[in-house]
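Just so it is clear, none of the values below were taken in a lab; they were calculated from the coordinates. Predicted model only: the values in this text are computed from it and were never measured. Cβ atoms are built from the backbone, for glycine too; each structure is taken alone.
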Structure I
Amino acid sequence: MSQIDSSISRRLIFAIVLTAVTLVAEVIGGIWSNSLALLSDAGHVFLDLFALLLSLGAIKLAARPASDRHSYGLHRAEVLASLINGLTVFVMAIGILYEGSQRLVSPEEVKTIPMLVIAVLGLVANLLAAKGLHGHAHDDLNVRSAFLHVLGDAAASVGVIAGAILMYFTGWYQADPLISIAIGLLILVGAGRLLREATHILMEGVPPGMTVDQVAQKMRVIDGVLDVHHLNLWAVCSHIIALSAHVEIEPAYDGKRSLLLHRIEHELQHSFHITHTTIQFDCSACNNAPLIKALNHTERKSSCSGHGHT
């Protein structure tokens, strides 16, 4: 594992520990204070904790070598875990929405002071986790995703704090189920996005942020490339994008295929973060060159002559 990956792993572990402590505190605090909003926020924290664990797992899996049984390694384990987590959290969100609607009809008293204290502690933990991840949020896609998850949970904690203050001064306990319903909808959206992305990867769809035409056009403008066809794009997991293509090249580059391949791979990685490529070069004009024609003609004569002697 590289020094950068080790640094990212340490920051992720720090964020995971803080998020796990927040999750336990909000579950206990939600039961103690009878706050559905706090329990709903705990569900949102659980979703964030899983996202952090996925990010850390992706780094660990990337460091493991491929094998005869798994030529891409175990990167798809991340996608399968996302699918299972998305289904679990989706059911959780439905339960939160149902319980919230029940409490709107029959509101229950909430212990606002414990609710407020736990929510503030959760907000502080989320901000500390976000600060730890911020340094690598622009360098690594997994860290950026985890960073956004933590910020989203911090925003939910602010909503719980506002609800606790409102109920403390007004006694309007309907605010608790209303906040829980809002958080439940937020969880539902996150679970739906997780399910959609995992299913898209498993169906080998084109990764988001690019199209087949865009990638082909970017390859066609490289010196030496005449055309691109049979282009396929898919994602192995959330951070590994693969490509296969046939590339028609100019005759002048027939002897410089290694140089041309390096240019294409560099452009694909720089523009689209495509790191796994399988490229077959074709040169139709090379086959029509006079020397090639002469060689082919000689081979045909030799074959016919040999057949006569037989």
Structure II
Amino acid sequence: MERKRVPTKRSKSFPLPGNPMDVIKLADWLEIYALISADGNSSRGDLERALKRASVFQTAQGDEANDIEEVGAQVFLELEERAKAAGDAYPFELSCGLVRLRGKPNKFPAYIFCLILSYFKWKAAKGAAVDPWKLFEELSCSAAGRYMQGDVFWLASRSGISKSRRKGQPTAFQKGVDALCSALGEGQGFKKQPTLNRQDDKVDLVAWRGFADNRPSKLVMFGQCAAGENWDGKTAELQPDRFWDQWMQNGKVSPLLRSFYIPYRIPRSEWEFRARSTGILFDRCRIAYWTSSASEVARDLRYMRWCGSILARQT
């Protein structure tokens, strides 16, 4: 992505998030502020000045500075945790209250794409040139495959249900399940039944790590992607065993894991609660970490082009 040149810092034209007490959103704000700034950095001072201008803290005289300073400390603690979790995929370096870009943004497509998608959101629009939710599913497939060090099947790419189909002909969902069973080497294909139009039934991807003999009894991970704002209401939807029993002919042999993919960051205090509902949880940093060396992600210009179109509206 070619960074747009802007003449000066734009703190006044880039407002604080809707909830200026949200440490996660404030950390996102600082990262995006660095992206759109001419000098490629933002600072704790930028954050504290913005909080003071917004009069976020309505406290007794003399306490505001302490409150703002405490929030700044929490935000930088969150940024440090991001840097640790994402490793070389983290686009910024942190030093003495400064958030500075480590290089050209297009070297970090996964993290920046997830950052922009989670902060600015997106709603499905008919005729949109790019669907970032689908891009996120592709990115999640890459992360899942590399984490498993095996194969991955993007069910959503095969299971889009057409509203009009000829009676008696297999739906795209049927074909998708058949293709999944063939690739996985288990399941023996789609189980025919009266109710067919179920789309993906909460399954977006399946990743597995097999053996040279290609036989059943391997590590299999079902995954659901949730890039929308209502992701927290979806954490317990995916049930791999139920999906298998409902839609596949033969009983499962391999143990089935659950996984969940979001472009967001989750506070440390909520992590275990969310993980218990989702199975193996891939947040923004974990996705970026596992796709940092993925050539298919690095070569795909759609991620940063979409980010550029969103950031252009902020400068």
Structure III
Amino acid sequence: MDSCHRRQCLQLGLGAAAVALAGGPQAADGALLTRAIPASGERIAAVGMGTWLTFDVAIGEFDALVRRRAVLERFFAGGGQLIDSSPMYGHAEAVLGELLARPRPRLFAATKVWTPLPDYGPVQMQRSLALWQLPRVDLMQVHNLLAWREHLRTLRHWRDEGRTRYIGVTTSHGRAHDEVRTILRGERIDFLQITYSPADRRAEPLLALAADRGVAVIVNRPFDGGALPYRLARRPLPPLAAELGCTSWAELVLKWELAHPAVTCAIPATSDPVHAAQNIAALCGPLPDARQRASLLAAIEG
């Protein structure tokens, strides 16, 4: 199968998923969990998807691309919107551009600038647009706070010019929280991306500060880098799962995170279509109340 035909096959598959989503009952009945972006009031689905490692495959690896296409189909069919990537993630941006064909599903595209050289930032960001095959992105972020002062100036220009709708910064693994606090207090940003999960709650003071400052929060590493599902897979689901309409630990963990009022969206990453379906299912059904959330945390930690 030549490369042109492979591309057409991949794009037709995801185009069909987009059509199915447009008329699907979940998309129409308004029951999916969405959160408002404080800067605008725009609402987005509260479960998105990361692409670190999982989408770093070569464009020529057809079987791997078919599997990622299936992940995207499950994601969009379940109501997902926000997909997050970065130039740091190898081939991920190119793979997304290859698979997110027209007609595009309802995509909220988020990527990053990742260079210590401020003058190279615009070049790198323009390359990301080309790889995603988009005229603009919805969210451009400074990856891991690298040269954030200089890059934020560039991001503001891009926002003014319409090449990105929102701007933000990211950190992960509990790093640089003091610097994040400085940014939240002194800079006008739209989004903060940060690590938060039942296994790592160090960001909670920053979540509260972000809420006070009107900054949306994207949760990265919601499964503690995959360690949580691996550990929990050996345990039966607690009775609370039935109350929350959950059939997997992945849903329970994501609902625990989304029950925090400051969290706008969580972005689990996966290369498994089954796991993608489990993740996006957290958009349905009730979130835990304070009592249920404490009980769920105890069950996860136990």
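For FRET efficiency 1/(1 + (r/R0)^6) of positions 105 and 193 (r between Cβ atoms, R0 = 30 Å, to 0.05), the highest value in the series I, II, III is held by structure III. When mean projected area of the Cα convex hull in nm² is computed across structures I, II, III, the figure 15.2 traces back to III.
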